[in-house]
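Here, each number is a calculation from the coordinates, and none is a lab measurement. Please read these numbers as outputs of a predicted model, since none were measured by experiment. Cβ atoms are built from the backbone, for glycine too; each structure is taken alone.
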Structure P
Amino acid sequence: MPNDTTQDLHGQAFDGFTVEVDTEQQRGDIILDRGDMNTISIEQRDELRTVFETLDRDDRVRVIVLRAVGKNFSSGGFIRGFLEASPELVSNLAENIAAPARCDKPVIVANRGYCFGVGFEISLACDFRIASETVKYSLPEQKLGQIPGSGGSARLQKIVGITRTKDIVMRSKRISAEQALDWGIATEMVPDDQLEAATDALVAELCTFAPLAQRTAKRLLNETEDALLTTAIQLEGHSYSRLRQSDDFREGVEAFHEKRKPEFKGS
């Protein structure tokens, strides 16, 4: 797989992760790599935010992938670091972990093994969660005398509802991959040895769609999650109307009638 780093990230060393760009597959990968547990430090969080934002601006990248080296995605944050951090810093922890959701481009996360604490929270901020059958999701902060601080309980409640979220958060309960799929936490569950192949397949699939329509769909869905139905329908209509003027929509319609594969330009 031909790999490169983005121009803005070239030569940089990151705290606990690496970055790769495959221009052929039009993907940018952020790869957690800090030992067996892939703990995430306080400093690493801001670096991750910066890299997500940089990949989102890179014209060579259509899809961003967050994954990890080893048998565990992440056991969570570096606990002692929170005692040393300032109150101002820890009160705004959700901002950097929300970076995947703020990206215009689709973001896939590939989870295996432990996906705890901030590892689970940043996964919840991604658009697609592919879970290995080995996954255990958890927000274990109650065991430390704390609550999730990076958007985990809020995002989880939107997905599974308040009853299940209380069960997970207030009991520091571990959720299997099968349960996560059943509850809508995971997009897809695959055998452990097929996690990379499933991720590759989803990247390839997402790259077949029109970039502008794809980005519009993500933004619309994120922005209307809390909206009234009538408001969401109105915003959907406005977005549809704008896309009607796009070159990609014209190309899609013409390709459909000519029974050929469309060649989308992103305009």
Structure Q
Amino acid sequence: MDDQRPQFMLVGSGAQQRHIAYLRDAGDGTGKPGVVWLSGLKSEMTSTKASALAHWARAQGLPCLRFDYSGHGQSEGRFEDGTLGDWLAEARSAFDLTRGQQVVVGSSMGGGIALLLLRELMAEAPQEAKRVKALVLIAPAWDLAELMWDNLSQSARREIMETGIYLRPSRYGDGPYPITRAFIEEARQHRIVAAPFDPGRPVHILHGLQDPDVPWEHTLDLVAHLSGDWTRVSAIPDGEHRLSRPQDLALLLDTIGQLVLP
């Protein structure tokens, strides 16, 4: 667990305004690229991978920013009220706190949000998009709504459509979590497959071949949707979804280091 105290940023307006917790290291002031961490679904900014990245960045003198989505960790809100669009907006607000070149690192859902963030910046704020030096994605759940829907049983799908919510069991010991009809329908508005794009900078993907949550084929489909020959994939034969073992963390940090260190 990190011993830092979080700061808070306000995101949204009116009834949708929420306090989002974040942790930031300023780096050594020498202008090195920073790293921005985007967590996965139901994960927090103090998770194993996020903390390992922050500690490594601190040792290298690199700026590092991580935050909790609304309904997660130390941020306001209920998990079941969150949408992919909300969490994307929070990621953009977090990115706005940074200065200079950044490598955006996203895990699972955070990998999908990293891609959506880059696409949004390229369309709406090209100068800001230029600050994204590269993306590093860990088992990116880039088509989250359909990935969730395809993994649900017929009875679970029926429950979502009829009652608006389904409590999905978790294999990670953190209890069942709600999947709502509103979440699925809103997430479908952010499908990358609907508008493939050229990322215009390196995209490095790490994916375990034993991943039970985001199939390896999901990454292969992503590569087909990203044009420009920017994407490189590292397959970990015995790796599962979280990729939090010491050897997985070493590979992640080495991949990031090649992008930010001289």
Structure R
Amino acid sequence: MNRINKILEEKNNILSIYFTAGFPEIEDTEKIILKLSECDVDMVEIGLPFSDPLADGPTIQESSTIALNNGMNTKKLFIQLKNIRKKTNIPLIIMGYFNPILQFGIENFCEECELAGIDGLIIPDLPVDVFKENYQSLFNKHKLLNMFLISPQTSDERIRFIDKVSNGFIYMVSSFSITGAVNSFGKNQIDYFKRINKMNLKSKLLIGFGISNKDTFNDAVSYSKGAIIGSAFIKFLKTNKIENIKNFIDQIRG
């Protein structure tokens, strides 16, 4: 069984942490993964930096710029991940935009993911219908799950189609905006969480965008299997040492 699906079956209150590969320093990728795997973290999302990250807020955009300036690229990432499975069994997801994957070669990218032990991908700008028609069989061949995003503006019809195609979790974007940390969720967001729950989808839900503290994490996991934290963690990395990551996770878990 894929490591992502195993966690989704076995756990509630799942915590997934996103960070940008090559940030703060070019060789920090493996160090961050291993430190997160020592803490109370269930999944790790590795951001593949891109020069035009449309869905990302200023914090993640800045981390991508720094990573690219550090020399991070797709080939370098796979070199860094070459031996990661000798050191940790935590589920690993690469999150990135389609352009760098296309430039690398989609089949080559999937092959490298399988060799490195990557469990799944999140590609925000790859439409589900394009994926189903052109790439699903390739992903299946290389044992990769592909997770899709939904937002408050996604129609029920589209959500049900995504649910049908999905073989991992659905990434439920908390609001129709770029990524970024907030201190609490509003009524519209809570209503949206409730609406999606009432749809009784087969796929598990993880909520992302705006999870930044214990309160927003607890709110998110009360309407889903888990929550994804990105911007708040990157802000932490900007001013704290990797060996102090446990302090951040402890604040979220409470």
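Taking distance in nm of label points 7 Å out along Cα→Cβ at positions 16 and 32 as the criterion, the top-ranked structure out of P, Q, R is Q, with the highest value.
Upon calculation of Rg and Dmax of the Cα atoms in Å from the atomic coordinates, which of the structures P, Q, R produces 17.4, 56?
Q
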